[in-house]
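Colleague: Please go over the structures that come below.
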Structure 1
Amino acid sequence: MVVAYWSAISKASLNGPVAVDAGGLAGDRQADRKNHRGVHKAIYAHFQSNLDSLARLVGGDELDPGTIGVNLAFAAGGNVAFDETTAALGDRYRIGTVVVKVT
């Protein structure tokens, strides 16, 4: 028996501001809105260094964050004041007008 399902894991990369509300990022889609959308599940973020490591593990040079469902990728340097070695569960960060919490 073949079971068909719909997935929204793949995302398209964007550069620049994106509107955010209690449900997540404008234009973002989730196949399972019960478990993957809402105030406590709205944005999936990763550090670019982790994505680069994952790309090397799978034998590639580069991994677009949207390929694995990432909504927000942080690059080292710039005006990012934290990284994977300093971010901890419960930390809150302001990104533009939105406050996000590490969970």
Structure 2
Amino acid sequence: MLVLAGCRRPAFTGPPDQRVHVLMKNWEIVPETIVIARNAKVELTIESDDVQHGLAVDGLDIDESVRRGKPAVVRLIAGQAGTYVMRCSILCGRGHDQMKGKIVVR
């Protein structure tokens, strides 16, 4: 398991307020919509069910590569309410452009 905290994404210590499992597979991101509370400590565990994928979320400073059997763990605090687009950032095949979802911060 890999814990990543980018320099611009607020990191936190201790247990998260919310844990979310994200599964990336041909050609979808599950769940398609993730709802989190503004300023909550959130831990995303990202896994691939098949090939290498990358989960990118512009505006939340997330761009993590994930391979089958090697999940990535991202810890974040979203300080601004809004809807942020999730997408696969690594070309993974003909359905790559369909791999989209959203994180809603309330």
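Colleague: Consider the structures 1, 2: one of them gives 24 for relative contact order in percent (Cα under 8 Å, 6 or more apart) as calculated from the coordinates. Say which.
Modeller: 1
Colleague: Something else now. Tell me which structure, out of 1, 2, gives 0.99 once Cα Rg over 2.2 N^0.38 Å is calculated.
Modeller: Matching structure: 2.
Colleague: Determine which structure produced the value -3000 for helix-only ellipticity at 222 nm (-39500 (n - 2.57) for each DSSP H run of 4 or more, over all residues; to 500), calculated from the coordinates; the candidates are 1, 2. Mind dumping the intermediate values first?
Modeller: Numbers: 1: -3000; 2: 0.
Comparing all candidates, it corresponds to 1.
Colleague: Given that mean count of other Cβ atoms within 10 Å over residues 52-59, derived from a single structure, equals 19.1, which label among 1, 2 identifies that structure?
Modeller: 2
Read the figures in this text as sums done on the coordinates, not as results from a lab. Since the model is a prediction, treat every value here as computed from it, not as a measurement. Cβ atoms are built from the backbone, for glycine too; each structure is taken alone.
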